[in-house]
Structure 1
Amino acid sequence: MSELSPWSGFAGFAHLQATEELEIELLLEALYQRFGVDFRGYGRTRLREKLLALLQRRELATISRLQEGLLHEAGVALDLVRALAVPPVALFDQPLETRRLRMALGDSLRPTALPKVWLAEPGGVGEAWTLAILLAEEKLYARTEVFATVASDELLAEVRDATLPAAQLELSQRDYEESGGSGRLADYFEVSGGEARLLGRLRERITWTQYSLVTDASFNEFHAIVCRRVLPDFGPVLRQRVLRLFHDSLSLFGVLGLDRPMAPTDVIAGEYLPLFEGGGWYKRIR
């Protein structure tokens, strides 16, 4: 009987890993070619974790099985896009960052007659409505346009009709106060049947639209751009592409809110000054 090589187990693992990586590439290509949603430039570590969680929920053995469903079964594409996109978040779920957002936008937008804010790939209506409430309290909302963009038409339809559980208003009250809020969060909502929706006069200032950070060009000039949820999912090449896109879309002295501090090697690093010690809040200076 021949002895097994000490490398045989390693070789088998490497083969499985290479197969899985190929499956991921083919799945993302199929999603892009068939449905026009592009996740090909996303970092593989986080993306793989999300895919494996989706496989477990669907009780599938391989990513190839998921690709087969993507191409031949209704509803799989939307499940996949939901799994890979930014998940919905609660209102005021990051009080410190929301406080910084409040200060940054208050100082930056007040001198501007008709400010425009781009909220790129937000965590659902929770993040968008947080921004709306914050701007209203800073007496900026009546003259500010907010553009909230998501990557697919299916996600766009969901956020346009979204509500939040009414119980979340009480649960988020403390985070709202820690972010600088001084009123009752519930006063900004209409509640019916256990579901809460932002008041119409605040919702009407938010324009939801489909837009791909991966493939689309700059579509307006903004006085503030906030993108904190999706950037950690991007691979290094895509991240630099999106940073350049934001720079091309941001007015001089505008505010840029990112997920983390810029690195010296970032393509736009020399054009910005940090607004706070730590964090990813910047003012464009060139």
Structure 2
Amino acid sequence: MQGPQRQYTNEMHRKFGFFAIFTPGTPLALGDIGTFDKNQFKRISSLKEKFGIEPKIRLDTTREDIDYQSEGSVTISAKLSGVAALPGSALRDIDAGIIVEFNKENSTVFRAKGVLTHSIEDTISLGEQIVQLFKDSKWDKSWTVITELIVADSATILISQSADSKIELKATAQVDAADFDIADASLDFKAVFQRSLETNIVAKSGLTPLFRTMKIKTPIFSKPKFKTLGVDKQLDDNITSIDLLTPSNVDSDFKESLSFGFSDFDQETLF
């Protein structure tokens, strides 16, 4: 069984094609530099902090909402004020709120309002700068850069810890039945009951939960010919092109094959 981190990042990538930061409340910015370990991004610096590079940003202006929950694993129920509370519920008859129940561990509820997807304007020029930094022995080939970033006005992200995880949320602001949204920060939700939740982020503003990154890449399915050796060399199957890339051979063995492209999702962590 996968742990909550892997389950969450895998589900988000399958659904949206973006990496997900764990924990979801961790702030990110375009130009952040980091490394991946089993699809988990670890920030180490930024282009500005490390190299004084400030790429032009393309700002998204069209807001949308994102709504996702693990299929067949989650039940979300709204309760309006004046409706009788269910037996055993922490919500009273006069309360308006939402009840979220899980029937499987590591299941996810992801709801984001007012989503914008910002990006770095010119990744071609950025890639040229990064390749030059690598040639100058100033860039580590394992580093990756955030080039697309999803920002939400507000978002709710819940991840279950067990098959009986549950949370009951009371809206402390007035609720319009037509706009009863679990990610709406204006409803000022308060948890009146919760059980066995791995992650509990409710209607939090300014989250940056999803992103894409780019990095130095070499061909995945072919080994380079080493001109410096004079003859082709049979490589061990466990050795990849990127393992052999160095600042000293980038203009000889890798001149035609080096690129700056989107980071790959490690499919081996899906199972």
Structure 3
Amino acid sequence: MSDNNLSPPSHSDEVKVSFPKEHVVLLIMNRPESLNAMCQTMESDLEILLSWFEGEPSLWVAIITGHGRAFCAGADLKLLATQFGSVDQTAHHVWTVNGFGSLSRRTMSKPIIAAVNGIAFGGGMEIVLNCDLVIASDNAAFALPEVKRGVVAAQGGIPRIKAAVGHQLASEMLLLGRTVSAKEAHERFGFVNTVVPKAQLLQTAIDWAGRITQNSPDAVQCTKRGLIEAGKHGDVEQATLAHMQSPESIRTYHGENIKEGLNAFRDKRKPIWANPAKL
């Protein structure tokens, strides 16, 4: 059952939107002729759509992928080269509030799955690093090659890759600017959860999203908030306290889904989850 009654906000055709499963939204970056390189229009679309997803109680999981042979090749360097005569444009590129593609620095408690269908370079890789689950096609490739162009992975990529793989492996990608295959990203670097044939990529992502939606949305979002707090605090007790005092935690323990989950366990039946209350 898909969310056919949902109507996403107005946006251009540079991002395609669909609802492949109940409570799941699929966002497809759609500039295949430019390898889905980010431009201002696409970033604006993603800002609108991700903010809508974040605030829509009936949507619990998002999947992001690319159309064609690339996930996202990073910034559109041809456009970027024309902008760097302007200090204001440079500052905008580096300091957008939610990061590259309105996602690489975005903090939300709803899970996001990256279905990486091809190259994820530069900002595209920074988007991947801020997703909760990463499923890659066997032809996918990853790189943070900014140093080769005289720029820097300044949209969250540096701290996120270090947190994910450690200083030395992060340095291997950042300082050499080298490209990593899907297999190596999974087996050696560890920031890819699984690698599948490209023909199975989207269905695998949809299946994983469906498995998430079988769980309490309150508990899932509260758990993700715990992961976010763990990344913000070096001390376990500080992270735990911040997590337990979060709006997601308060909603979980005072909401209806915790009662439903416990009652369903007692009655030996499948729980019927409700949309969580807005925070």
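If you line up 1, 2, 3 by mean count of other Cβ atoms within 10 Å over residues 154-161, the top spot, with the largest value, goes to 2.
Identify the structure, out of 1, 2, 3, from whose coordinates semi-axes √(5λ) of the Cα gyration tensor in Å, for residues 114-257 alone was calculated to give 30, 21, 11. The correct label is 3.
The numbers here are math on the coordinates, done by the rules we state, and not lab data. Everything numeric here is computed off the predicted structure, so don't read it as measured data. Cβ atoms are built from the backbone, for glycine too; each structure is taken alone.
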